[in-house]
Structure P
């Protein structure tokens with residue numbers, strides 16, 4: 001099975017987390033964290049900076065790695081490295097996504113996450129603890 005290596009930014013603003021809704025492809029309408037494929041020779045952190053700039057016209061500071069998710073979709077294996085991130089500059093302009101929301105810890109279950117993201121949601125809730 002083909003492995004697809006990607007990165008995801010969990011962009012945090014205080015106790016809110018930025019989520020995006022796919023506007024195209026096999027997983028259209030599913031919710032995910034912004035990011036994308038790691039190109040040959042790129043570090044995950046550099047790939048994340050590039051992808052967020054391309055997708056959202058925003059510069060980010062990549063923080064601590066949260067986890068690496070390994071997930072088998074029917075047609076490929078996903079290896080997704082997930083990092084905390086903060087906005088340096090930009091306004092999160094949606095260039096590829098259908099919609100976006102800032103979600104509190106208690107609102108994280110209010111959207112239909114893509115299957116690979118579900119384990120990450122639990123980890124984010126743990127990391128945010130009792131924040132509202």
Structure Q
């Protein structure tokens with residue numbers, strides 16, 4: 001097993017149930033981006049599930065977090081002239097409208113799944129899926 005960077009010793013917690021803040025993850029990312037990503041994914045998955053491994057369907061979807069993730073996705077899509085609009089959140093499904101260069105683009109379904117849905121689901125616990133509402 002490769003030896004860890006000594007700078008990580010001060011950044012990582014010994015507590016197994018420690019929840020890392022965004023600032024802590026940013027500091028870890030500056031030293032080891034892959035480790036920070038793995039920690040972030042584990043925390044998102046943990047937040048998405050209850051103690052028995054099932055999704056917590058009683059917790060409401062955070063609409064502000066969805067809007068923030070949409071803005072992040074918009075900036076990614078804008079690089080190629082695309083845009084995105086939040087239409088509604090209903091039954092844990094986020095409905096968006098692909099606009100700009102994304103409207104009618106043959107790669108839009110891939111961008112919807114691989115960029116938009118992945119980003120939203122990684123940032124917002126409880127979202128089941130993201131669909132394009134034409």
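Values quoted throughout were computed directly from the atomic coordinates according to the rules given, and no laboratory measurement underlies them. Since we're looking at a predicted model, the values are computed, not measured.
Data overview
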| quantity | calculated |
| --- | --- |
| Highest-scoring label, criterion being relative contact order in percent (Cα under 8 Å, 6 or more apart), among P, Q | P |
| For percent of Cα pairs over 25 Å apart computed as 18, the structure of P, Q it came from | P |
| Of the structures P, Q, the one that -12500 was derived from, the read-out being helix-only ellipticity at 222 nm (-39500 (n - 2.57) for each DSSP H run of 4 or more, over all residues; to 500) | Q |
